[in-house]
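Peer 1: Input: structures, listed below.
Just so it is clear, none of the values below were taken in a lab; they were calculated from the coordinates. Keep in mind that this is a model prediction, so the values were computed, not measured. Cβ atoms are built from the backbone, for glycine too; each structure is taken alone.
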Structure P
Amino acid sequence: MSKKEIGQQPPLTLLSDFSDRNVYVGIMKGVIAQINPRLTVVDLTHQIPPQDIAAARFCLMNAYPYFPVGTVHLAVVDPGVGSKRRAIAVEFAQGFLVGPDNGIFSGVLSQTPAIAAVELTNFNYWRTPQPSKTFHGRDIFAPVAANLASGVPLKQLGQEIDPASLVKLDIGDCKQTTTGVVGCIQYIDHFGNLVSNIPGSYVQGKTWCVQVAGLSIPGGETYSDVKVGEIIALVGSHGWVEIAINCGHAHSQLQINLQDALQVLFF
């Protein structure tokens, strides 16, 4: 195995729905350490709701810009594990993505397109040529990611595939209108904030509101622009228009859900 010099190896990030109540994450880290104990491994989160590919897509899309070029991002939210869904590795301008081909990478690749992609068919880089049908994170993805971060070329990991064939997760479109922007809810965070797929750049320097579920919600800049318990729309740190309740839980209180439509109006 070709390895880069110590200190020059890129970090390897982990994202999953495994939680911290079992040993699955620790096992993957053990597999990575067996291949290269010098790698820096960063846990993005393991609290993705079970099988929630859309949430994983959003979290990874918003995390990758904060890592050095060359970082390997290993993401395992894989309800199709053991089925005919492809196991893949993808190169893009910022680094590499390793995981199932189920749309989990479509957020990242919507912002920075794939340069190359392979299906992980070379079992020489797996933990075992007979992987578990239920734990590809341990037997395929973790060892592949560790080898990739250690300098193994992408093309050695499997058969090249057309990046255009990668699965895209359909979360709805964001479209400009004559009076504003139409979009939908793409993510609900731990605080119950409802994050839309409308970039904050659309509302910069404008007076605006959000209309959703029969409500008209004023646009502001901080949660404290309204009183405790009141609703506000603002641009979150992730750069997307969101709906929040100051010191409240917008999702449970407003009963607005993923993919529900909304529109931003300018006036």
Structure Q
Amino acid sequence: MTPTTSAAEEYAALLNRVRRDRRVLGLVLSGSRARDGVATDRSDYDVYLVVEDGAGPLTALSRRDALLDVVVLPLAEFRTHALAGSGTEWNRYAFAHAKVVKDTADGLIGELVAAKGALTREEAAALAPGFLDAFLNSAYRCVKSARDGQVLAAGLDAAEAVPYFLTYVFALHNRVRPYNKYLSWELRHHPLSRPEWSHDHLLPLLAEVLTPSAPVAIRRLFTELEPLARGWGHGAVLDDWGDDLLRLRVGAGVGVPRQPTNSPS
């Protein structure tokens, strides 16, 4: 690599090399370069190379710099990478919308990438109730902290509620929650099924969660979500909260957190 080499040139050189190497079973392009309209002039190429088990020194292809981020995985490891129970579940969205540039003759790499990039109905059904409950827990903590004048705690609880909310909503669609960087792109290019979760409605509401009006925004998220969650069959999760749900509904009476009475003037 020379100081004037571009990311595109480095990627092209890598692609040319691995296309001729039979030990490399697959090349998967992820990140910004795999999502139309996201990449900038500063974007690197995020690449997964799937190699034969026991392929030997191909780990020399691993690389991480400003131009290329190359992860080399033996096929046996790639089969479970990013799936539930692998310890790398955090990386699952990397394979949503990823492009399989090199594949085996039987399309194995493409099948594995497709399985990683979306939830099965069984996975979604197992995940969704727990994340709904986690959202309710953080939302409830937010409004209680606001009631007690705990401004920082209310804001932190509200921010903590957002990943649970998004994971739940995307799971309802058998989809993996996108990384924050790609949330706007995802909602524009692959909209969710409800107007409450459209790009132009949901993103401003999530932005409000990061302001002193966090309790108000959290209540709106919950109030819009509740009838939909019941429609998806998760009423029991909601009802387990009993009368505490009353605090979460719009109009419950606690808005922007008040300052503690003993705060310095």
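Peer 1: If FRET efficiency 1/(1 + (r/R0)^6) of positions 57 and 209 (r between Cβ atoms, R0 = 25 Å, to 0.05) computes to 0.00, which of P, Q did it come from?
Peer 2: The value was obtained from structure Q.
Peer 1: While we're on this one: If percent of Cα pairs over 15 Å apart, for residues 129-224 alone is calculated from each of P, Q, which structure is the one that comes out at 77? Spell out each step's value before the answer.
Peer 2: Details: P: 77; Q: 57.
Answer by label: P.
Peer 1: With helix-only ellipticity at 222 nm (-39500 (n - 2.57) for each DSSP H run of 4 or more, over all residues; to 500) derived from the coordinates and found to be -4500, which of P, Q does the value describe?
Peer 2: P
Peer 1: From which structure (P, Q) was mean count of other Cβ atoms within 10 Å over residues 9-16 calculated, if the value obtained is 15.1?
Peer 2: Working: P: 21.9; Q: 15.1.
Clearly, the read-out refers to Q.
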